[in-house]
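Since every read-out is calculated from the coordinates, none of them should be taken as a lab result. What you see is a predicted model, and the numbers here were worked out from it, not measured in a lab. Cβ atoms are built from the backbone, for glycine too; each structure is taken alone.
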Structure 1
Amino acid sequence: MFEISLIPAFKDNYIWLLVRDRQAFVVDPGDAAPVITRLEADGLDLRGILVTHHHADHQGGIGELLTRYRCEVFAPADESITGTSRPLRGGEQIEVLGETVDVLAVPGHTLGHLAYLAPGALFCGDTLFGAGCGRLFEGTPGQMIDSLDRLAALPDQTQVFCAHEYTQMNLPFALTVEPDNPALQQRSRRVAERRAAGLPTVPLSLAEEKATNPFLRCDQPAVIAAAREHAAVDTSKTAVFAALRAWRNVF
């Protein structure tokens, strides 16, 4: 398996750097400068770029990178992405540094949003966050809950490499939804310690997300009850998710 490390960007973005034998891919390079600095410092040759969706903080650095490196750009076919050479819609398999990577369609945050599943590692952009999920800028609640269910069905040991350091920010809402969840209480304490030490909370454990992330728990009685107390909705997963997402938007 290739090595995975993070390149911080902007206020809270993570650009993921994949490396094997001095060859590299990056995921969602919203800013070229820190990527170039890292590639040059480590003597790496950029061979490819994986893009999850079209927002500027995920693709803004591609143009400059392409002026320096000859590499492929794998990106959503139905979104406007600078320099796309491998348009994807989900369902494909691509090769990344000698590994087979599955391309997953996960609409919701945007309509063409993709995730990339390498052996044991999921690069999910702005679909799933630590204790949260992305806002619905283009998609519907039904699309997003289907996308989250698709990710939740992956093996528990999957490590989740999302694109933002949002875990600590999301936990107060999660605790409001499930104040009596002991796994969530423990996670809140552990995350506070990590952030106080200047450490990232990503990658995430998918097993832990399923135990503590309210948006992956829309079928749990406590989450259903909290959603229905906040908004008069039925008990379907889509309705519960929609109520939670609307609540989180104003929390």
Structure 2
Amino acid sequence: MTDLPRTPSFSLTGQTALVTGASSGIGQGCAVALAEAGAHVVCAARGVDKLNDTVAALKDAGHSAEALSLDQSDLEALGTLMAERAFDVVVNSAGLARHGPALETTPEDFDAVAGLNLRAAYFLSTYAAKAMIAAGKPGSIIHISSQMGHVGGIDRAVYCATKHGLEGMVKAMAIEWGPAQVRINTVCPTFIRTPLTQSTFDNPERAAWITEKIKLGRVGEVEDIMGAVLYLASKASALVTGTSMLIDGGWTAD
């Protein structure tokens, strides 16, 4: 009798996950994916009303979730949270963009985008990994990056700088934390239709440029990201660290 291999489990039953930027859009989708897989999900964001709505909807659907008001750029609050709780899965979906020509970038715009997209992401990672290592258990840290961490884009010099930096950061951290079985990866979406991106799609010229660049001929939906996040959070990706999963419809294939 041949012994067949068994598909690794995608179940997160008994695990606790933190999702930042969970009140809407991609972050909300990540929270749903992890909750559906059995995790208790701590949904964190600055906007309390939308956050509470998300958690209420998760609970109504029979899932385990709680709301946490958190400004991720407040490193003191972030450090306190991570010192108090060791999460099995951490998904960073908080991000900021202030698009415009590089020649018009102000130091204030640069600092705001870099402060959240790179500085806060860096310390979220280190605080989370430190807690996982101290608890003596494996863990998965997932950053929602962008295809713009691999290419350039119109009016996106600052945004690209932070996302390229995030990609390099993840590779270095993966090397350092691999022996402790703490994995860290990125998910790199193309343009995803959310309330925050709708203004871009409302611009016919930009919408045409986006559709032309995406080889599958359509923009992304939040659901396109959820499976990738669940995969990276679960045992199914036990040998995956220090890499990026491009969910870009072929944008970067050129």
If mean count of other Cβ atoms within 10 Å over residues 14-21 computes to 23.8, which of 1, 2 did it come from?
2
Can you say which of 1, 2 returns -12500 when helix-only ellipticity at 222 nm (-39500 (n - 2.57) for each DSSP H run of 4 or more, over all residues; to 500) is computed?
2
Please state which of the structures 1, 2 yields 0.55 when FRET efficiency 1/(1 + (r/R0)^6) of positions 78 and 190 (r between Cβ atoms, R0 = 30 Å, to 0.05) is computed from it.
2
Hey, Cα extents along the principal axes in Å derived from one of 1, 2 reads 54, 40, 30; which structure?
1
Parent structure of the calculated result 0.30, given that FRET efficiency 1/(1 + (r/R0)^6) of positions 174 and 206 (r between Cβ atoms, R0 = 30 Å, to 0.05) is the read-out and 1, 2 the choices:
2
Value 36, 30, 28 of Cα extents along the principal axes in Å, for residues 22-133 alone was derived from the coordinates of, among 1, 2, structure 1
Any idea which of 1, 2 comes out highest on relative contact order in percent (Cα under 8 Å, 6 or more apart)?
2
